[in-house]
Structure P
Amino acid sequence: MSDEMEPDQTILETRGLGKRFSIGTRFSKEGRRVVHAVDNVSLAVRRGETLGLVGESGCGKSTLARCLVRLYDITDGRLLFDGNDITSQSLAELRPLRRRLQMVFQDPSASLNPRRRAGDLVAEPLRVHTRLGAAGIRGRVAELFELVGLLPDHVVRYPHEFSGGQRQRVGIARAIALNPDLVVLDEPVSALDVSVQAQIVNLLADLQEKLKLTYVFIAHDLSVVRQVSNRIAVMYLGSIVEEGPSEEVFSAPAHPYSQALISAVPLVETTPGGRRKRIILTGDVPSPLDPPAGCRFHPRCPVAQARCRVERPALIEHRAGRKVACHFPVADGSARP
């Protein structure tokens, strides 16, 4: 796929997207305070690709995921789906869009109603968004169960009767029931055993090929993201600090934060000199209630300079196909961790 993006290649785009939450009340000592959960995020997702979104816990990945599917209202910026601005659309206006834009959640135990049978959970979007009769819905549910690797008699089971991997398969079946164009996957394998993770990752790859799906794959496990993603966006404290083709970002990270993240990925040492130096970041992640001025990463950055403390870097093209938000990015792979 070409790095030059044509308009018809883009299915989802954010332009300066932001999401803030107010906490506290006017009766508290501190009054209302604002959490800057997502701040000035600009991304474009191409048809048929998997965009991986990585970062530490609490960096805003899940909040951004919910903004992308409009489960959260957007505070700033714009969200475009298939060229149409859906930033401020009402629930009624969004309803036709739900067929094309779906989400798989991190914890299937929490996202599946424990009082309903698995077949009913998967059938619900078909009842709401299609005109299929009872027989047509039953047939489609059976087809979906087979597609995700579940048995026909699983339709009558309740969520607690499944294993974690099986529950996630139910969630995936529900997400693809309406043949969506794009699926946002919010850490879909983080709650699963390693062997089950591999099964679910393989299932998602098969479904993407069969159904021509586009994915936004969110995770904190960089090994999984590297396996599944065409491109990667690295997120820190609500903002994107680096974006580019998966293998390029992993082999030659340009942002100091990306370098630190990737240095923590275990390597199989095939040669005596194959060990990679681990970069240990000092200090704590700043609070989104009071993000630092200038570059948000500068309090923990090993190469920060005076400029970083006062001037926030924009996410700009570093080289062909790569974007970095850093005043002093690594020019090539020579400083690879």
Structure Q
Amino acid sequence: MRQKSWFAALHPQTDHHWGIILAGGNGTRLLQFIKARFGEYRPKQYCALIGNRSMLRHTIDRVSYLFAADHLLTTVSAQHLTWAFDDLHDRRPGTVIIQPFNRETGPGILLPLLHVHQADPNAVVTLFPADHFILQEERYRTFVARAIEYVSNHRDQIVTLGIIPTSLQHGYGWIEKGEPSQAEDVYTVKKFWEKPDAQLMHYLHEKKCLWNTMILVGTSQNFLNLMEEHMNEVFAPSQRITRSIGTTFESDVTEDVFRSIPSANFSRRVLERIPEKLRVLQMEGVYWNDWGDEARVRTDIDFLEHQDHVFAEDEITIKME
């Protein structure tokens, strides 16, 4: 019988639901804004742009209700550990995955998936970017829970949460939804576009396509199979990491692999190529924004600062008309 790795032993299978918060990015588009606001360069996910908590801590607190404490992982960059410590000092052992270098979203997603799949080959995994601004958090969690439920019953499919665009903005992935799938609230995907140009974006907006939030739910096995098929130049070398998990060589092997693999964008390399395997669940009644762009951040901050709102230590309450 194969002996469990140290990582797997730390994560007993109370259920098969896992969350991964992706916090390894550099946030380069916001660096000048962050420098002007805080007096130093630091990745946006470690900044308290609203209230007293960082974007990463907001994300952890927002989704922690959905998972057992040892089934919620966070990936961070080795270059960001000084900032990450304040947000992650209370996380359980084995729930923080350190990414040696930023190699875009493909390797950034693959690394924690390798850990989850080794610990639980039947895992249903939800991916959460760490730079989202969300109001109506309880309602938001019901949509995430619904997507998890759907994938648990349809394990060959990946569900992304989509949202109706509030404006014409660059920097988003777009989804053309098709017909209802096996459930009335979950739709097939006709096509997926990652960050289309301005002309195509206007066309997609007129067709009432959805923004892709990059909140994705799928089984670890399905994610890994698709990565092996569509970005094998990253997947194949990373099998060395799988064999090293829980050993004294894990850190060195992971760094060596990340030095050798190319960068790969998960949306372009995988999602754009598999619309037939995607499903979309449309979020309604939830305000969502991806804070990857200075204009978006300023718009939301200005909105909040001109509303009848209350900043509290642990939350923001906004009186909605």
Where is relative contact order in percent (Cα under 8 Å, 6 or more apart) largest, in which of P, Q? Q
Out of P, Q, choose the structure whose coordinates give distance in nm of label points 7 Å out along Cα→Cβ at positions 163 and 299 equal to 4.3 when calculated. P
State the single structure among P, Q that was used to calculate semi-axes √(5λ) of the Cα gyration tensor in Å, giving 29, 25, 20. Q
Quick check on the output: -1.10, -1.19 is log10 I(q)/I(0) by the Debye sum over Cα atoms at q = 0.28, 0.30 Å⁻¹, for residues 195-234 alone, derived from one of P, Q. Which one produced it? P
Label whose coordinates, when helix-only ellipticity at 222 nm (-39500 (n - 2.57) for each DSSP H run of 4 or more, over all residues; to 500) is calculated, return -10500 (choices P, Q): Q
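Read-outs throughout are calculated quantities, based only on the coordinates presented, and are distinct from any laboratory measurement. Not measured: the values here are computed from a predicted model. Cβ atoms are built from the backbone, for glycine too; each structure is taken alone.
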